[in-house]
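Presented below are the structures under discussion, each in the form of structure tokens.
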Structure P
Amino acid sequence: MEPTILPRRISTAEMLELRRWNTPTIYNGWEQVTSQDPGKDAFNLEETIDYMPQMGPMTGRAITVVCEPGNPVHKKQNSGAWSEYRRYVASMEGPKIVVVQDLDRPRALGAFWGEVNASVHRSFGCIGTIIDGAIRDVDEMTCAGFKALARRMCVGHAYSCPVRWNCEVEVFGRRVEPGQLIHADKHGFMVIRAEEEARLLEAARYLDSQECQTVIAAARDSAGLTPEQMLEKFDQASRQYVRAVREQFKGGGL
């Protein structure tokens, strides 16, 4: 029986390099290395709000948790939930992005995140969160270096506590499994499959470079040309771009 060969997980250094590009650029690279549908897979299907856009993109491994701040039963049933959940967070490798499914949706009755929780998670190597629910203490979370994509803000925390964790969650119409690679910024987020990781950085880097060398260069160097000359220049640049990408990524999409 042949041994199972697992896909290569990218390193922390490669994750840091992925942060040099915005999430749309990562999408462009992903489109070339995936077998998924670029029209509906891997990215959020519902609107998110980035409350710290000045912090730029974040890249990390998914830590998953479910909460229901409007339900007081959970705290009564498991008084040690926070402690048990923190042990899970501490046990996972980083950098980590905490992905939170809020069962109160579409209402937002309480915030899972605030200054205290963000600071605690930051100490465990978590760099931010994607929560299909509410946050509060936005300025204080920013000062703690903890980025948040959320549905909205609210005032209180209600009965917020972890309900279950290290499980599949659904946020903004996208399912996320523990350990999956995530790239997120003010545009939204992407969830990368394990088999897509190894070539993602190369693809994003290549696509960005080709855009700069072809279509963008043609647009920036069009002063003084007639409309017909500009149109011809753009057509040539587009053909050059498509040809280069198709040669680099056999079977990739455009």
Structure Q
Amino acid sequence: MPAYPFAAFLLTLLYEWALRTKPNLIKITGYIILVLSGIVLSLQLIFRFFNLSELTGSYIHDLRTIHDFRIFSIEFNHPTFLTAVMWLLLLNVFIICRMLLKRKTTRTTLFGILALFICFQVFLEASAFPVFKDSYSSRPFAEKIQARYNLKDSTYVINDLSEFPNLYGLNYYTGNHFKNFEKELPSKGYFITGSTMIEKIRQKYAGKYTFEMLDQSESKYNEFNDIMVLYRIKRTPSP
């Protein structure tokens, strides 16, 4: 963040240089942003009336891509009020910027380009980005297990990042209470890991711990790239 003011000042100097020596660069940049905005506006409008997931289903076989198209299809088919407002705002600024690009005044064109770029970014933040990021968020699973179990100060994970992904997001949404299982070796508590990794952990701690499955996430599309599973753990008494 401390670099932002200096970056803004540098961009201002860059714009002034382009206005004096490279006015055509301003127009080229404007047309690029104009084309990108037009594509996004058209896609949003087309897929408001057509199902994106159904149209692309027979051509796509990657499961993650299918998932992405499905969530965008739902968003485009059922836009929120905020999305509709931002689409109309972007459309109006798009039309104004298109008119400004036909003029010879480079400085006026620059202001139009900046306004269009800002509206373009705001539109993406209000429409496309939230639905994409939310579909990979671990927050729903965190809220579900927090409502059912008392996880505070008794939840453990494997912190070996060379073999296991980091559950940073899930830890954040559950209040940053995760502890290192291999360091603590608790007598009992809760344990979270991926469904494809539990067998390896069971084998490593065979005869030492029992792992009772309690709950799991609805899909593998999250920061863990796997179905997250909550277990109740208990140390096996020594013979």
Structure R
Amino acid sequence: MKKHGHQSMFWRFFAAADPTIERFISRDVDSRLMARDAAAVDLWVRSGRPFHIVRDHPSHSRYPMSGGLWGCTRGALPNIMQQIDDFPADSNYLTDMNFLNEIVWPIAQGSALQHDSFSCDVFAGASAYPVPRDPQGYHVGQVFDENGQARAVDVDMLMAAVQPAACAPGGNPAAAPPAAQPFSAAEECRRMQQLYQVKPGSSWGGLPAPLEPRWKEIQCDRHLSTLQSAAGKGGAGQRRRGLGRFSRKG
């Protein structure tokens, strides 16, 4: 590992360059392999596509690819070691994510099987997740602590989120309503906030990155502040500040 000089988050990607490996999946060490993961991976194997991308939680929708939610077949990334070597190495938490979304996603997008539970109508080519939402909030990539306990905030966000019908088993993302809905900007903001658990001035929640420009374009911070004031939950002195760069679910 030392000869490559990259942080350990990249080491798992080295499997994509191993000629003895037919296919691999990348998962975080604090997650668990589970039946809903196996169901999606089995469909990927049968599909014959070279890449597999999973989004099974509202927070996964913030990026096209996450470090522990993808896989590929042998030869799909023939230059990956050189691409990793050429990518600026540092110890930042999101460096591996930046690599995937800047380098791998443009290569994989057109030939990937994307299983998406919450943003299948946002990312082009995505498919509905093949397994229903788990009643206890289990999801692919779920974080567990050293005692095997699920991280509660992730489960709470998942259970509170409204899953688009298009992203449920049997759903058709291509038939989903277009982004421009026939309701007011304020109502569109309210729906995005509810669906993706956005906390204006604090966190983007699970809002997909492609929807951030829309949030700003229709001034959702202002609309939600107005709605909150009208509901008696806020005033002029509590107007929300604009969203900047926030942390995502780990």
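Annotations for the structure displayed:
- Taking relative contact order in percent (Cα under 8 Å, 6 or more apart) as the criterion, the top structure among P, Q, R is P, with the largest value.
- Structure responsible for 17.3, 52, with Rg and Dmax of the Cα atoms in Å, for residues 13-124 alone calculated and labels P, Q, R on offer: Q
- Structures P, Q, R, by Cα Rg over 2.2 N^0.38 Å, for residues 101-148 alone: label with the highest value: Q
- With semi-axes √(5λ) of the Cα gyration tensor in Å derived as 39, 21, 15, matching label from P, Q, R: P
- When distance in nm of label points 7 Å out along Cα→Cβ at positions 61 and 133 is computed across structures P, Q, R, the figure 1.1 traces back to R.
- Read-out helix-only ellipticity at 222 nm (-39500 (n - 2.57) for each DSSP H run of 4 or more, over all residues; to 500), computed value -11000, structure in P, Q, R: P
Here, each number is a calculation from the coordinates, and none is a lab measurement. These numbers come from a predicted model, not from an experiment. Cβ atoms are built from the backbone, for glycine too; each structure is taken alone.
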